[in-house]
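Dropping the structures in below, format is C-alpha cells.
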Structure 1
Amino acid sequence: MTTQITVRLPDELVAFADRLVAAGRARSRAAVVEAALAHELRRAIAERDVSILTNQPVDADLDDLAAWARRSLSMDN
C-alpha cells in the first residue's frame, strides 16, 4: 500500500532530484524522496540498535557509532 503526500522542498533539493532522474539514477522525484526516507529509517534503526547493544545513547552526529564500529572491527581481527 502507498499513500500520496505533498511536500515542499527547497529549490536546490528539487534540482538535485531532477539531476538524479535525468542521469538515470532514479526513476522519478518520488523515488528520490522514497530512497532518502528509507536511508534515514535504516540509519535510525542502526542508531537504536547500537544504543541497545551498548546501553548508551548515541550522539546524533554518529561519532560514537563510528568509534564503536572501529572497536568492533578491531576485535574481530
Structure 2
Amino acid sequence: MATVRVRYFASLREQKGVEEELVQIEPGERLVDLYHRLFPPTPQGTLPVAYARNLTYAQGDEIPEDGDEISFLPPIGGG
C-alpha cells in the first residue's frame, strides 16, 4: 500500500486540526476518492476543492503514487 503526505489549507485544516498527515492510499484510488474518504459528503454536500500533486495543480481523476505530496485547496473568499 502506498503512502502520501496530505496537506490541508484554510477551512480543511481547521476541520482536520492538523496542517498535514501521512495517509495510506488504496491501489487505484484517485485524488477525488481520497478527498471524499478524508472528507465524507454531508447532507449539505462537499466543499469543492482544487487538487495539487507534488506542488502542481492536478485533476481529480489522477492516481497518486507512493511518496507524493497531495494538497486539497478550498476556494478562498475575500473582498
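Quick note: the coordinates plus some simple rules give every number you see, no bench work behind them. None of the values given here were measured: they were computed from a predicted structure. Cβ atoms are built from the backbone, for glycine too; each structure is taken alone.
Comparing relative contact order in percent (Cα under 8 Å, 6 or more apart) across 1, 2, which is largest? Present the calculation step by step, with values, prior to reporting the outcome.
On the way: 1: 13; 2: 41.
If we compare relative contact order in percent (Cα under 8 Å, 6 or more apart) over 1, 2, the biggest value is for 2.
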Checklist entry - Hey, log10 I(q)/I(0) by the Debye sum over Cα atoms at q = 0.28 Å⁻¹, for residues 23-62 alone derived from one of 1, 2 reads -1.06; which structure? => result 2
Item to check | Structure from which 40, 27, 24 was derived, Cα extents along the principal axes in Å, options 1, 2 | outcome: 2
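Using mean count of other Cβ atoms within 10 Å over residues 15-22 for the comparison, can you identify which of 1, 2 gives the largest number? Before the final figure, lay out each step's value.
Working: 1: 14.0; 2: 11.5.
Between 1, 2, the highest calculated value is found for 1.
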Checklist entry - From 1, 2, which structure was helix-only ellipticity at 222 nm (-39500 (n - 2.57) for each DSSP H run of 4 or more, over all residues; to 500) = -5000 calculated on? => result 2
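If Kirkwood radius over Cα pairs in Å, for residues 7-46 alone comes out at 10.6 when worked out from the coordinates, which of 1, 2 was used?
On the way: 1: 10.6; 2: 11.2.
Source structure for this number: 1.
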